[in-house]
Structure I
Amino acid sequence: MSKLGVGLGIGTIMAFLYLPAVVIAVYAFNKGSVMSWPPEPGSLNWFSKAFSNPALMEGLKNSVIVALMSVSIAVLLGVPVGFGLDRFDFPGKTVFESLLYLPFLMPGLIGGLAMLTVILDLHLELSLETIIVTHASMLIAVVVAQMVIVLGRWDRSLEQAAQDLGANELQTFGYVVWPHVRTAILGAALLGIAISLDETARTVFVSGEQNTLPIVVLSSLRRTISPEINAIGTVILAFSLVAVVVWSKFGAADLVRE
C-alpha cells in the first residue's frame with residue numbers, strides 16, 4: 001500500500017472521529033439561534049448565555065467536583081496498589097489485577113447497573129457521593145495500569161545504590177523513585193479527569209437530584225437543541241483535549257519509552 005493510501009485512510013478515520021466535534025465548536029460561535037448551514041461565526045453570545053444558565057453551571061460545578069474527588073481517590077488507592085503489584089507476588093495476583101481493570105473495561109451500561117445494584121443493596125441514597133464512588137472505581141484501573149507499566153521499566157538497582165550510599169527508604173523514595181513516577185501519576189490524573197468529565201452511561205444509573213453536566217445536557221436535548229449546549233460542550237472539549245495532550249506528553253511517553 002502506498003504512503004498516499006495510508007495517509008488518506010488515516011485522514012478519513014481522523015475526520016470521522018473529530019469532524020463532529022469541529023462542527024459543534026463552529027456552531028458555538030454562530031450568531032443565529034438556528035443551527036443552519038452555512039453558520040455565521042463571530043459571536044461569543046452563546047458562551048455568555050451558557051455561563052449564565054443556572055442548570056448548566058450547576059452541572060458543570062458538579063462535574064468538576066466529581067472529577068477532582070474521584071481522581072483523588074483513584075490516585076490515593078491506585079498508586080500503592082500499583083507498587084504492590086510491581087513488587088510483591090502473591091496467590092491470585094493475576095486474577096486480582098484483572099478484577100481491578102474490569103470496572104473500566106466493561107461497558108458503561110453494565111458497570112452502571114452493577115454499581116446501582118450495590119448501592120441499593122447497601123440502602124444508600126443516590127447522590128453526588130455515589131457518582132464519585134462509581135467514577136473512582138472505574139478510574140483506579142487507569143492509575144494502576146500507568147503505575148504497573150512505569151514501574152515495570154524502572155531499574156531497581158538505582159534504589160539499592162541510593163541505600164548503599166546511606167539513604168533510608170523514605171529518602172530513597174523521595175529522591176530516587178518519586179521523580180521517576182510523578183509524571184506518570186500526573187498523566188494518569190489528567191486522563192482520569194478527562195474521562196470523568198465525559199462519563200455518562202454509568203452516571204445515569206447512580207445520580208440522584210444532583211446531576212453532572214453530561215446528564216444536564218442529555219436532559220436538555222430531549223426538549224430542544226440550544227446553541228448554549230454547543231458552547232459549553234466546546235469548553236469541555238477544549239479542556240479534555242488539553243488534558244489528553246498533557247497526558248500524552250507526561251504519561252503516555254512512559255508507556256512507549258524503551
Structure II
Amino acid sequence: MTLLQITVLAVIQGITEFLPVSSSGHLALTPVLLGWQDQGLTMDVAVHVGTLGAVIVYLWREVWMMLCGLGKLATGKIDDGAKLAGLVVIASIPVVIAGLAVKAYFGEGLRTPLIIGWAFIIGGILLYLGDRYGLRIKRMTHITLGNALLIGLAQALAVIPGSSRAGTTITMARLLGFERRDAARFSMLLSIPAIAGAGLLQGIDVMKSGDAAFQTDILIAAGLAFVTALLAIVVMMGWLQRQSFTPFVFYRIALGVVILWLAA
C-alpha cells in the first residue's frame with residue numbers, strides 16, 4: 001500500500017470510530033469510491049487498534065479504575081471499578097457471538113454498498129429517535145446489568161457494516177435515558193474488549209507472516225489513527241456538552257442515500 005492510502009484509511013478510521021457514523025462502513029466504501037484495491041481485514045483491524053489506544057488515553061481514569069477493581073477481586077473485594085469492568089464484559093458478549101456467526105456464515109459478504117447504504121439510513125433514523133425522545137436522567141454510575149445487556153445486544157448489530165458500533169450503543173443508551181456524554185463514554189469503553197480481541201488475533205497473524213514491509217504499514221496506520229481518533233474524541237465530547245447527535249443523523253441518511261444511488 002502507498003503512504004497516501006495508509007494515511008487516508010487511518011484518518012477516516014480515527015475520525016469515524018467513536019462518532020455514530022460507522023467506521024467499518026467508511027473503510028469498506030473508501031477503496032470502492034477511490035478505485036483502490038480493498039485493504040483487507042488486517043489493515044482495518046490495525047487502524048482500529050490505533051483508535052483503541054486513543055480511547056484508553058482519553059478514558060484512562062475509568063480504565064485504571066476497572067483494572068484496580070479487577071485486582072481487588074483477588075482479595076474478595078468488589079468495588080465500583082470491578083462492577084464497571086463486569087458490565088463492560090457482559091455487554092461485550094453479544095457482539096463476540098455475532099461476530100463469530102458472521103465470520104462463519106457470511107465472511108466478507110456483508111461489505112456490499114446495498115447493505116451499507118441501508119444500514120446508514122436505518123441507523124440514522126433510530127439514532128434520531130433515541131436522541132430526540134430519550135430522557136437525559138442517567139449517568140454512567142446508574143448503569144445496571146439490564147442496561148448493559150441491552151446496550152450489548154444493540155452493539156451486536158454493529159457486525160453489519162454501516163450500522164456503526166458507536167451508533168448502535170449510543171442509540172440504545174439514549175433510549176434508556178442516559179446523558180449524551182455518558183452514553184458516548186460507555187460506548188467508548190465497550191470498544192476496548194472488542195477491538196483488543198480482534199487486534200490480538202490479527203496481530204499474531206501479522207507477526208507470523210514475517211512481511212517486514214506490511215508490518216511497517218500496520219504500525220504507521222495504527223499511529224496515524226491514534227492521533228486522529230484522540231482529536232476526534234476531544235471534539236465530539238466538547239460538542240456534546242451543548243449539542244445533540246442530529247448532525248450525525250443528517251450525515252448518515254444523506255450518505256446512505258448517495259450510496260444506494262451509486263449502487264443502483
Structure III
Amino acid sequence: MEGYATAAQVYSVGLIFARVGAFAMLIPGIGEQSVPPRIRLSLAFLLALVIAPVAVPGNLAVPGTVGAMGGAILKEVLIGLMLGAILRMFLSSLATAGEVVSIQTTLSFAQTANPMQATPSTTLGTFLGLMGIVLIMATDLHHMFLSGLVRSYALFPFSRPLQVGDAATLAIQTVGGSFALGVQLAAPVLVFSLVFNIATGLVGRVMPQFQIFFVSAPLGILLGLSLFALSLGAIGMVWIERYRDLLGFFG
C-alpha cells in the first residue's frame with residue numbers, strides 16, 4: 001500500500017469517506033431505498049477522493065491507538081448522518097401535505113407502496129414525495145448538497161468536537177417547520193373541505209329526507225382532487241423555495 005499512498009493519506013481519505021458515505025445514505029434522490037447500496041457507496045468513495053484535496057490540504061496524523069481511530073471514524077459518521085437526516089426530514093412536509101389532503105378527500109385508505117421508504121403510504125403522499133425528488137433534480141439543488149458537504153469541513157473540522165445539542169435543536173426545528181409547511185401546502189384543500197362540510201351540513205338540516213351522503217361523498221372527492229391539481233404548481237414552487245433556503249443555511 002505504501003507504494004500507492006501513505007498511511008496518513010489512506011487515513012485522511014478514510015475519514016472523509018466515513019462522513020460522505022453516511023451522508024450519501026440519507027440525502028434525497030441518491031439515498032433512496034430503490035438505489036442499490038453499492039451504487040451509493042461507490043459514489044461516496046468517488047466523492048471522497050474528489051473532496052480529499054479540498055477538505056484536507058495536509059494529511060492527518062494517524063492516531064496511535066485503535067480506540068482513538070475508532071472514535072474519529074464514529075464522529076465523522078455521526079456528522080454525515082446528521083447532515084443527511086436534516087435534508088431528509090424536510091421531505092416529510094410533502095408527506096404531511098399528502099396525508100392532510102388524503103384525509104380531507106376521504107382517500108386516506110388508498111395506500112401505495114412508497115419507493116422512497118419501501119413502506120406503504122397514501123397515494124397522494126407518495127405522489128408528492130416523488131414530485132419533490134423530481135423538483136430537486138430538475139432544479140439542480142442536488143449540486144448544493146455537494147457544496148454543503150464540502151463546506152461542512154469548515155463548520156465541523158476534524159479537530160472540533162461534535163455539537164450534539166445544536167444538532168438536536170436543528171433537527172427539532174426542521175421537523176416542526178416541515179410539519180407547519182405541510183399544513184400550509186394543504187391549506188387550499190383544508191379550506192375547501194371546511195366550507196364544503198358546513199354547506200352539506202346545512203343542506204342536510206334543511207332537507208332531512210335528502211340523501212346527502214350519496215351526493216356529498218363523490219362530489220367532495222371530485223372537487224377536492226380538482227382543487228389539489230390546480231394548486232400543484234404553487235405547492236411545488238413554495239416547497240422548492242423553502243428547501244433552497246434550508247440548503248442556503250448549510251452553505
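Each value in this text was obtained by applying a stated rule to the coordinates, not by laboratory testing. It should be emphasised that the depicted structure is a prediction, and the values quoted were computed from it without experimental measurement. Cβ atoms are built from the backbone, for glycine too; each structure is taken alone.
Quick notes on this structure:
- Label whose coordinates, when mean count of other Cβ atoms within 10 Å over residues 64-71 is calculated, return 20.9 (choices I, II, III): I
- Source structure (of I, II, III) for relative contact order in percent (Cα under 8 Å, 6 or more apart), computed value 22: III
- Comparison of I, II, III - label where Cα Rg over 2.2 N^0.38 Å is highest: III
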